Structure 1
Amino acid sequence: MSSVEYEAANIIAPVLNGSGAKGRDRILAIEITDTSARVDLSGLIPEIGNGHYLTAMADGADVYFAFNNADSGTVDDAATDDGATVCWKLPVDQPQHFRLVQNFHWLVAKTASGTALLRIYVSGCVSAEEVL
């Protein structure tokens, strides 16, 4: 089993921020509004640049998002075809697991209306020794 397969098969629970869990103690709650905005996750989750698996869940409203490799771009929940603003929908209260493409740590996100909290944490476990 490769390290990527191991990490995908071993999703860990969120670990309290500041607990010293080897880079896994980062739970984010990012406010997302109905205006497309960008957030650099690399400064908030140091492990994000390593291509680790993340778990994300939206509270309050569906979140429309994509990742970029630069502080640029917007997303549009109504965009169609394959244009630059087409994005993925994260339905409210439905967690999704995904692995980031290396260097694509800029989150570009919005809601269709209202405000949401986008909760994200590094959920992949690279090895049994890595967990606390």
Structure 2
Amino acid sequence: MTKTNDEDLTQYHLTAPGCSRKGIRVRALSATDMDAALEAAAKLLSPDATPVQIARTENRMGAEAMLVEVSKAPSDSAEALLTAAWEPFDPNARRPQLNAKDWNVLMSIYVRTYSVSRSELDDIMGKALPVAAG
């Protein structure tokens, strides 16, 4: 995914144990982007795919849709990433750019960003008001 000039990105430093210590920059997804991730996941899987396989593949596709740039090298600090060299995310080179733990972190960011928790939904529904139609 190539960044457009009017698009803001969020930068993360992958520092959990087992992560590459690289930086990633992600973009916000639209509802259309999220639908495209689900459709891409469905096309990759067989008709016998389990709900878990579908969800995991959707999360991976969504994470890929979010990812715009990866730092070229690991970094010791988030501040150092601000002046680091970056390269565009290449979905065909996914494995060399990031390791498996990095991808699990990125998929978790996707899920946490775009999933709705029960408490969030309860809060929204608890504030609903009846109104007249029209």
Structure 3
Amino acid sequence: MNIYIAYKYRLVSDKGALKSELQALSEYLLQKGHKPFILGRDVQKWQEHGYSKVKTFVDIVKHIGKNQVLLVYINSDARSNGIPVEFALSRLLGLKTIVARHAKLHKSHLENFAHRTIIFTDLPELYKSLEDCKIL
């Protein structure tokens, strides 16, 4: 199954840790036979400069429809402009939506509209919840 992983990036203070977590999540999904897509890694090559919000939006539209699931990974309270756009597009295109939020964070309004919400304290717990998830 093709899985688009959405995440907060621009306002996250520890981008190195975020990249490591996303890479670990991607590797886990690959091992389970899925095809994860991470826009910042797969298209933008983790470059922060040279990608305007408009260019990023065009890339989101271009790639999100190639997936069956949107997995929103929330590990920071930093505000995101992109995740709501990715979420709305995914719902319009008929993708299943999973919001995975770290337990230390406040509830996201997206949880009210997701097909499934996962609250996790660490990546192994997230992996276990994804295994139990009926969407994947």
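Each reported figure results from applying straightforward, stated rules to the coordinates on display, with no laboratory input. Source: prediction; values computed, not measured. Cβ atoms are built from the backbone, for glycine too; each structure is taken alone.
Some points to look at:
- Per distance in nm of label points 7 Å out along Cα→Cβ at positions 61 and 93, the highest-valued of structures 1, 2, 3: 2
- Top of 1, 2, 3 by distance in nm of label points 7 Å out along Cα→Cβ at positions 53 and 69, largest first: 2
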